[in-house]
Structure 1
Amino acid sequence: MASVQSQKFVAAFQEAFTKGGKLASKDLEQLQSLRRGLSNEREAAAADGILGMLKHDKEFDAFEVAPARKALGVLLGVSTGRLPADLEKVLRNAVPVPNVLVKEYDLSFDLSGRGPTFEARAKITLEKKASGTTVLEAHDDRLTIAKVLVDGREVPFKTKDNRLFVEAPGAKTLDIQYSVKPVDKDDPNAYGLIKDKYSGRMWTLTWPYNTGALFPSNSHPADGVTSKVTVRIPPGEEVIGTGEGTTNTFVTKKEAPAYSVAFYTSNRFAHGPGMCACHGITVTSHGIGNEVPKAVREGYTKAAKDSLEFYAQWLGAYDYGKTLKLVEAEGGLGGMEHTGAVAIMLGAARDPEESREVAAHETAHHWFGDNIRIKHWGDFWMSEGFTNYATYRFLRKNDGEEKFLKLLDGAKAEVTSALRSNPHALSAPEHTDVNEIFDSVPYEMGPWILRMMEVKLGTEKFDALLKGWFVAKRQTAVSTEDFIQFAKEKAGVDFKDFFASWNTITAVPDLRHTTAITGKKVAVDLEVKNHLPKGTQIPLRLEGADGKSKTVMVDPGRAQSFSADFEVKKLSWDPERTVLANIRAA
């Protein structure tokens, strides 16, 4: 039987969504308060699952109905069948997801006035003709829709719960006229169109779910679009946008997610020198005045240029025109993968080492994340993990093996911390809110998984696999399952069990060693303190004088002895960083 507190949580959920799919702040606070009163572990986990869907966007989405129904059943003690009729009725108030795929956005923004809002227009070409009511994202507090036209004729529409509903069956192109409201850069909800009230600078940031705060859209990461962005600005201002362009208009001819579309305006861009990469691609930097030292700016621009050449030669050609711009902006992230005009945030841009890593990382997104997209947010690691692995491989070539090992060590430490505070799967369920897994697991465990796959196949064979993967899947959306199947077909190795065992770890494996060196012999006992995926062996390098060495493979959990043909002086555990594990003396 469900506890009284559990029933109160369900009642509060039902009341919160009686009139629609948006969640008021006071209702979220009440749900969080009721969750703190749950002592039953199973009920608490169910409530946490519901809050994970709601607390970031304060929205109950239609794709969250099935997992929410299951969690509500746990909270009510209903194991099978439907929930009570009144509760089922509330579930029907979930906010619908966009029901069309977009082929192209042709966007126009008139920023020449003083505000507080700015006129805008979105001509949206759909992949297929609309079969009924078209649903797009359009944030109620940012966009005011004036009219929607199809073939020059106005058609009916309405807005509710951050959605635009257009009644135009058979339409292939929607012409939406609207106004957009910017927010101050210091606002807690600084996304969409962002403005610095002191300098007048404006820029956009819409990842992951906030494209609807800038233009009517579908923000799903699988929806690949081309774009054209035209921005009218006051005299003395400049604008830089994603893709290639002239003074005010920028075009992206290859597909990328809608959140990769962006622009930046300023009257004091500091333009760095252009650097020509392979295939005639020009890499440039566009700073905010003298916020970043010239030498640092030139350093991260060169890192972007060099990494672009590395990725293009390894994986395949850069798909986004003949330019790559790095634009300094303000924000809490290190950077953002806007296609052809990546953002590099000031906090990262000022640091000589971090700015180079961020520049290489955002450049790599033009192969993973922007180009090869993900089918759903639960596979966020397929974007960020692959991108970080590519970044680490570039820095390995550019800065040397010591840098590569340092990056892997740092990644391991971050994964250890992340799993301790928020244990979750690397590849999460499809309904996952990406904000719930926006931590070091996808970013840093991802490259470790790929590193271990690289070790199993050998670097040369793994590099060929990733090149083949990019060539075969470029401009498409993929999943973890797709990659595992591709590896099986092309490399002849089935990684299904390997991935399943590592995907479910809730802590980085913790191993404690006891060793004894006696001349040419070594006795080893490697104790497993938590879970270690079955079949994992740990390399141990036996080192002697004059550079002599021998590497043996240790089976954790049992005492073993090894011998060398030289006097052993020193032992090194996993010196080449081939297994994600913390190994310490007992």
Structure 2
Amino acid sequence: MDKSSSVLRSVCVLTGPVVYFCLLLAVLAAPLNAQTTSSWNGGTGNWSVSSDWNPSGVPNNIGSTTFSVNVTAPNSVVSMDVLNVAIDNLTLAAPNFLTINAGNTLALVSGTSANYGTITNKGAIVLLFGPNSGLLPTLNNYGSISGTGGLNTSPDGTFNNYGTFSGNFNNFNSVTNNGLLYSSGESQNNGALANSGTLVNNGTITQFSGVITNSVGGTIVNHGTLQNDSLLFNDGTIYNAPGASIVNTDEVTGFFVNTGTIINAGGFNNADAVFQGGTIDNLSSGSLINQGINFLSVNTLNNAGTVTNFGRFAQFSAVTVTNSGTITNEGNGAQFFAGILFNSGMVRNTVGATLSASFINTGTVNNQGTLDSGPFTNFGRVKISDTGLFNVSTNYNQFAGSTVVNGTLTASNGAIVNILGGSLSGGGTVNGNVVMGGTMIAGTPHNPLTFNINGNYSQNATGIFTELISSKGNGLLNISGTAALAPGALLNIQLVGGYDPKNGTSFTIMDYGSEKGTFTITDPYFDHGKQEWVVSSYAGGDGDDVVLTAEAAHVVTPEPCTMLLVGSALLGMGGYAKRKKASRAR
């Protein structure tokens, strides 16, 4: 078998729009004798008219002659009406026009072609190295190529765009965009697609086995679907518009490397590996879903939309995630490791999921799984559900807002739960010491519960313990260590559901290991002043309980001797007034 037949067979295994062109290559396999330079005479006409060319004859690589075609005469308008045309190369000068009619194919098989004019492609342009071609085919576009047809590069073809290209492409070798490239319809990349200009996708770009590189200064604007099954490197800017999608799949090996900027207003779905060394801005309409085992971030993620992690999201400890939207760490085995998380939105860590971050929270954190935190600063709302485990290794500092513990909050390595403002409530457990300068509630609104502290409880002068009492029970603060009440520590009693306890009814409100100090009751009187609350014992029950008792209000009644003295004084003042009046009359 000769060399030309071997090359022909290798080209014929290509899939897609290139297959039908194998018949044309069979003709091209004839040995070359000479190349003819064919020039358009000017004016408007059809490619098939011999007399419009110099020398006369229709340029098409059939037989022993090949053609280098020039359409350089000013104001030339050429309509390619030949089914399949193969030439070595083409030069189209400005402001000339070439239209490739629907169903027709222009194959450029050798050397460099250059377009400075306008090509309207309704058929197909193929860059395909012929068996007897001397040079690999290259098409440089400095003008405009547009239309409903496609551009196909073979494993040896190269397309360089410096002007404007609009259409679909199938790349098996090299496409480089330094201008403006609009992709419409269905495009495929199995070679090298490099962009340093602007690439706008209005259709579908699917990369099966190639490499897409968006260089520094390059911009990809996606209004359709960009699917990566291979390698995608972004050093520039990618904007994913509302309703558009970027999909990094695991069908082969989807590896997405970002050292530039991704602005996502649509959907970004990762099922394999993302290395994030640049910036991702997920806008309010944006959705970022990670289902892969590796979403590694060493730089900033700003989220105003939704981020949902089903896989593993890992960020270096010194790097920030800023969230004003919703982050959900979803399901068994999901792992979300952030550096510093500034949250003014919602963070949800569901059952079976693990989240680790240092927090500054002014929004809402809802933990049903396991949450491990370094420094945690709260100005917002934290809810630890009954299945939730919340671990801090440095102080849990709350300046405002609320923390509801129905699961477990653990402060280890000498850390404390430091409530400087806001409230700590629920019916769960704190493992560690609690310093209360805000409001402590054993229970949730209208629902008294037992709140356990496996450690010490210190309530300072600004702290308030709110005791909830209902007909079904009362709140209990169960402290394994020392309960220390500073002078001025307040006790606020709230009756729930219209409950009115009888006089003499007692409630154990605190159980401790040891105790010092006393409460000041904010408002001891209730039932329209007829009853009052009294801390009847700080060593009640089995000697380690604080007991609160409802009693009849103590009304102070003046003693009889006091009334006699008051009456005598009034009589004396009356006699003195009469004598003074008589004296003035005289």
Identity of the structure behind -10000 (criterion: helix-only ellipticity at 222 nm (-39500 (n - 2.57) for each DSSP H run of 4 or more, over all residues; to 500), calculated), options 1, 2: 1
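With mean count of other Cβ atoms within 10 Å over residues 368-375 computed per structure, which member of 1, 2 shows the largest figure?
On the way: 1: 24.2; 2: 20.4.
That would be structure 1.
Say we calculate FRET efficiency 1/(1 + (r/R0)^6) of positions 104 and 496 (r between Cβ atoms, R0 = 30 Å, to 0.05) for every structure; which of 1, 2 gives the highest result? Mind showing how you got there, number by number?
On the way: 1: 0.20; 2: 0.00.
Greatest value across 1, 2: structure 1.
One of 1, 2 was used to compute P(r) over Cα pairs in 10 Å bins from 0, in percent, for residues 304-391 alone, and the result was 20, 61, 19, 0. Which label is that?
On the way: 1: 19, 52, 28, 1; 2: 20, 61, 19, 0.
The correct label is 2.
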Highest-scoring label, criterion being mean projected area of the Cα convex hull in nm², among 1, 2: 2
Which entry (1, 2) yields the derived value 19.5 for mean count of other Cβ atoms within 10 Å over residues 200-207: 2
Winner on relative contact order in percent (Cα under 8 Å, 6 or more apart) once structures 1, 2 are ranked, highest first: 1
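Read-outs throughout are calculated quantities, based only on the coordinates presented, and are distinct from any laboratory measurement. Note that the coordinates shown come from a computational prediction; the quantities given were computed from them, not determined experimentally. Cβ atoms are built from the backbone, for glycine too; each structure is taken alone.
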